[in-house]
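Pasting the structures here.
All of the numbers you see were taken from the coordinates with simple rules; none came from a lab. On a predicted model such as this, the values are computed, not experimentally measured, just so you know. Cβ atoms are built from the backbone, for glycine too; each structure is taken alone.
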Structure 1
Amino acid sequence: MTLKDIPTLKEKRILLIIGGGIAAYKCLDLIRRLRERGASVRCVMTKAAQEFVTPLAVGALSATHVFTDLFDRVDEHDVGHIRLAREADLIVVAPATADLMAKMAHGLADDLASAVLLASDKSVLLAPAMNPLMWRNPATRRNRETLAKDGIRFVGPNSGEMAESGEAGEGRMAEPLEIVAAIEALLDTGSKPLAGRRVVVTSGPTHEPIDPVRYIANRSSGKQGHAIAAALARLGADVRLVSGPVTISDPAGVLVTRVESARQMLEAVEAALPADAGVFVAAVADWRAAGEAGQKIKKEPGKGPPALQMIENPDILATIGHHASRPGLVIGFAAETQDVVDNARRKLEKKGADLIVANDVSHDSGINAGGVMGGDRNRVRIVSPGGVEDWPEMGKDEVAERLAALIAEKLAGGGEAR
């Protein structure tokens, strides 16, 4: 099963209005994601949007004509802004700039995009994107409140660093898959192969305290685990995400429990059982300090570093793999720097898992110059009792989608991969 086997937006007609902002480049991926799910996508581009992406690129991905001008004789004769406004199941504005939001709030219609929005009685979803100061400006806040009262729906904006200025704050456009999830929810497509299934996912690192200011940790960002939780939720699963300390946003539609240490993570996972599946992505510290110092450990002149006695942390994957309330499908992750497949096979047998998702996190692995942990791309191998399946290098969101589809397939086939 692949994503294309789950056409959650089959025969749905999406009118995508692309506003002028650096986030416009994300719309190329958004169009691809929508079409993968069976939607037809018509696109309207503002004049400013064409400064960031070309109509040629948008048209190539949408496989249809791109509309740009309110006074285009051919377009107005053949389709026209009224038909554009009416012949859609949903209108999506992404990025929704401060200017577009202001026009909508005040009923202006001086270009094709604003005319289409004013002439429509369809549901509208906005994905705002702008500088944090613009988003916080009282005028923008008033416009947002007005639009919300008018029934306009919103997805985002998110917090993070702005591509154009390096500033950080609330104003980043929601990611394409977040927008897709919001579209599916608004259209209530009902194609949810994991509906009624509970899945527990762990993500991120654990922090094992040494003293009040120091801890043992690793470089895990949580990006892959959070992406998997979001992908499972989009397929209808009741997802319980147990997350170590991360700096990324919670995935939409997921119940999140935040923890610090491995012991806390195991406790939270057991509290989330029973479940149909467990996906253990978190990079849990194998060891912790035998005793946490009550005060900061100070350097003493003439003395070397104090001895740090270590003890083993609980093995969460092995504990759940042999648990009395073991999920029907247990998937572990193996981040390895050598002998990737052999180590994954040993882990599969020892931990009682059905599948191991193995990846090479050594600095010579060829992905992002060794930046798998914290990076945006991944290359994994799916190790099962039946063999090894190599997946090509892809974005972590794509790995998540593909794994979520595999989980849906396994559960539909009886709940176990063995």
Structure 2
Amino acid sequence: MNAISNSINHFSFDLSNELRSSESDKNTLISPLSISAALALLLLGSRGNTAAQIQKVLHLPESQMPSKDEKRGFGKLCGKKMKKEEVADVHNQFHELLYKLRSSKSDSVLTIANAAFTQLNFPLSKEYLRSAESLYEAKLETVDFQDDKTRQKINSWVEEKTEGKIKDLFPEHSVDRSTSLILVNAVYFKGQWQKKFKEENTRDAPFFMTKESEISVPMMSQSERFNFGLIEAIDAQIIELPYGTGDLCMFIVLPNEVSGLLKIEEQITSESLMKWTNSKNLALTKVDIQVPRFKIEISYNLVQYLTDIGMVDAFSQQKANLSGISEVGLYVSQVIHKCFIDVNEEGTEAAAATGAVIVPKSLLLPRKFTVDHPFLCFIKHMATDTILFHVKVYAP
């Protein structure tokens, strides 16, 4: 696994745990890849304790010595507490991962875009601008936050990058003259199931949010061979639903009990998920599967969540050190992340704008996998083991 992929996956569970603490009985949806890439872009221009906190929150790996050519390109990026070799290596690894994701030979669509907007008349570092564009394909734009057209401009950028799925990321009055810096991230994914669900097989069926509470949902169904596993440690099942050529897959982790999701959330980690989603630990099995058709759209201001997991100084006017972006004082006022996912018979469309499995390989008997109560699902890039989307479905 790419070291940055490992970092993104750890960050995904840190952030999802924070969301769970305040929204235990609600759907949650994040793109840890998108948020991590945007924060790494901020790290590129951070120095001192601000940089150290971002690096820790993102679980970024200890760095190796880069080549002479890599050193030459990052000579001006060193901060007081960060060696240029460390900065260079971390960002080069991120660049490598983003390149692999963007250039993946797949019939699925995966678009990753980053942008940052700063107030007009700030003297910006030319070295930062060059590095942000070459490493993250992100242009740092100067705008006038006092002009409402700026808000509309940012919203239009997001809408374009997500094929129109994320609209009005910033509502009216959300941007004002006190704004210094805004990070925007966008990920768009569209993939067709390798084994599609037939629309004529979809029927309304009950979905139990709790033992006492249920709703009616359109339930897709099919009987096919899928990679399947039993996770005894958390009393759950897992199934792999590949898209297209199989380079991107959705994994559904389903508790055996209606009220079993909390136990899974409390015990699941990045390491355990990677074990459970490893094909060596799953068996190709005939499965009668029923999955609800669902569509979720959620928006977050991540400032408080990021603060709670240790990224503090970047949001402080007094403590923020973003001197790698500009000699004039800057701080981060908002980190907005908005996600959209649509799972249907054809496949999945998603967008974001910010224990071992024990099962015999010879298992051939049909299994029932009925997703009629709260569950977790993950969309993962298989070659790099990177979590693109992390979803909790409480009510489809």
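Given structures 1, 2, which gives the highest value for distance in nm of label points 7 Å out along Cα→Cβ at positions 301 and 317?
Top value of distance in nm of label points 7 Å out along Cα→Cβ at positions 301 and 317, among 1, 2, belongs to structure 1.
Given that Rg/Rh (Cα atoms, Kirkwood Rh), derived from a single structure, equals 0.99, which label among 1, 2 identifies that structure? Structure 2 accounts for this read-out.
Tell me which of 1, 2 gives 3.2 when you compute distance in nm of label points 7 Å out along Cα→Cβ at positions 53 and 261. Checking each candidate, the match is 2. In this comparison of 1, 2, the computed figure 3.1 for distance in nm of label points 7 Å out along Cα→Cβ at positions 245 and 309 is attributed to 2.
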